[in-house]
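Chemist: I've put the structures underneath this note.
Just so it is clear, none of the values below were taken in a lab; they were calculated from the coordinates. All values reported here derive from a predicted model rather than from experimental measurement.
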Structure P
């Protein structure tokens, strides 16, 4: 085996066919990181001139002229091949010393222990705890979940070999009903252009203020659009409602209900009461829609928006939000369902709702994020986490300084 620097083209070809690939380890992310002064290197291991392992390295200087190196979702190799992992790590450490590194961080895209929809460990399921133990023996330090950079707990849905009917059956009954009701509202889903991304940002910022979480700046989403849109690997969707058409539809429905009530002499008392409730509901919805139309003084309103990454084998729901005053229309359910169908119809094997709070079976803060996602069916995924490999004595010095500051 031979440790080598490789070209971006070599890395991309290897990444494209590797089972552990994800958008964070794509070469495009290195371009996005350049805005924050990260430099990029590509290294790997060759055996008989064939590349058998690779990783993308991002490098950034700290205040003391020492360098931090980070491999987002690296390494790309067989983690069960301990000989390869050992060789790659040992040679990488030498390489990083030559680059004046003090720390190397890595967060493999690898499941820790298989879990069910409730976050409970599946007996006899996938278990990569031995890989974690091996990394620790090599000198890696496990970084606490609260300090890691990327998502380590996710919620996913299998699409492989399934139909739309299969997915609908696995959803909670209330979610199926919510999707059907939202479809009847006449909501339209539109893919945003680059120039329209401020609409997405506005919805995200409103959601962030309401739920008290930080939101990336518009520049980040614009960069991601530029990097991934040419290959159709990113979608920004917005849910819109034409109030004029919606009011017209409700008015026609109301007219039909009233005619049915007035012209029928053979309906039961129970059916009559049911129609009267429907009439009351329609009248209320018409009044609400007219009030919104008068307030915004326009026909079309934006309800909800989401960002999706589409790199096979998975669709990733990366970010999204809703305007609080329009949440009654449940547009976010339609957005999710639209992309689930897209994944089914375009050969994707997995729909990844992405981040949820850690240790979900302990009901942590923001449990509602998980509750929304689990309604679609699926399972919790816990990744093995983020690890730091000390490269020089400065690692321990900076750790001490950080501890003192805290």
Structure Q
């Protein structure tokens, strides 16, 4: 956990290496201990495995076969160990004294504190570790990616604080982080945290309402994002005066992608096809004077990327996977649900507005956040399964 905290602020990509190393070590240790492999037996694992298997299958007809084969290898390297690792976490007996939870709290608190320093002081750690002085202008991704990971990891940390009895701190932490990130360039992390805070409030009033609303968002996103994207362009959203360039540009990207989706709506264009379909279009004068890319590497929307590359079949499988995750969350204790819904929706918001669905650092960031949440849950003083009070 200390390593995760130290790496978070300046190298989100290394978090992927950390997850892989911890997963492999835990799998081997468990295997030796109980003399049998920790084969995934939880229902979500099968939904994830089915979706990933189909995504790999679409590499056979991908428009960019080389990139598709590389992505298949990344899927195997990321999700193979991760699913076995989750089985270890779900079956292992964590310490009743909460040592794992306290270690997680120290590590993540250190990571978010270092990120805050980076944010407020023009990234001194990032510059120091890369030999860059303060005269060099850094790209947006150098702060946007750690901001996105912090927006995910803050929820397991808040959950841990709540379990420790520090409930005011648990609520204040995501509020303070949101205030900090709102002043940065990371609009997706800011939006994700704001939506997460909204779901925190909804879940505090009614866990059932949070579950139904989250499910509605999943259904609308995976089933109707293509016509929604077309509608955004048809009503002239990209031409609204004063609209930030990034938003207007996304409207153009999403409309272009929606058109390509309709050309192959059932099985899609194949894994990673987004990388080979770029084009250029003339931007509205209120947005930008000149031409802009209509598909820069990926659609900046997970729902549309699934439709474009994997087609309607992939979208249905992705929706089943998302609803299985949601069903699992609803079966958690009341306190766990309070922070699980914000984590899930915060992540989906960022996936739906910014990052490529298959970017390794992003996939492993999501998986790491889930693993951290499970660690807090399994080391919590209340039962790890079943509902406790409230309306479910």
Structure R
């Protein structure tokens, strides 16, 4: 689903105003504030000439509707891009980019800390289609130049990393990559498109699992890809349409509804997340906290330089403990759900082991690692839930 190229023509440059008004045209919809859900596949033409010329704005449900245009225009405006295409999930968005901008014989440089489905895509479909992938250290910066080959088509970044939260020097990477004629792709989901503006740092294609912060309510699957360069955007849309990749209208509406409050939600996730992270740093049970906004983070200086805030997602490494103690800690949580995804209003926590998926770097924690998403609950209640968990952990040790 695509939007018009007017996505940046808004009176304000303030994010709060952009996400409130971008993509809305109430008087094109009888005065209703929100663009309604246009359910449909068939679009009718009034005349034979109109049908044969395909000159009307909408021609088939899969190729766009007022609902998709509203969402795409709003996301493009929020991220500072020209054009957005929305997909059925974040994984679909990643797959669409990898398939659209590579061909047999090409080479991809992929950050070693990437979201697991992205690695699976590279090791499965892309390898089968003759595209080679090399994984690189997320902290490499301008050193990425030494890994590039004559057939390197794109360099994939994700900042911070999905599980271990390394911040990449996107500007240095982009400068080195563009000097050799390749594209820079970024998974920008952690920032929600609010706290990091990818195109100001040299990114060519920005991907979001809109399932997370854009939807914001844990009730819909959605992905997005945004480009700043019109030619790149046109290629993205053409290839995605050829692949038949499009999102459902109900999900698009939920994404559009969620987007209207993303700025205020992200501020709350940031504030609460940092407060909980600092509190956890002082806990005797915690070996370290992996949160880019904390001064203890190895790439805090890059976060401070490039980001305007932080989401509610970070990780902690516990001091060594047995599985029964870990189970006691997790199983008794009242506010923290244990499940995949993040970015909704609710707090979540899952255990993970990043070591098996690393090939260019090593991950060697001293104890169990947990990924936390801090939701919109009262911070005092979140702390109380964690406090009770640490008491269970201690008694079961």
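Chemist: Work out which structure the value -13500 belongs to, where helix-only ellipticity at 222 nm (-39500 (n - 2.57) for each DSSP H run of 4 or more, over all residues; to 500) was derived from one of P, Q, R. Before the final figure, lay out each step's value.
Modeler: Details: P: -13500; Q: -24000; R: -10000.
Computing helix-only ellipticity at 222 nm (-39500 (n - 2.57) for each DSSP H run of 4 or more, over all residues; to 500) on every structure in P, Q, R gives -13500 only for P.
Chemist: Sticking with this one: Work out which structure the value 77, 52, 36 belongs to, where Cα extents along the principal axes in Å was derived from one of P, Q, R.
Modeler: R
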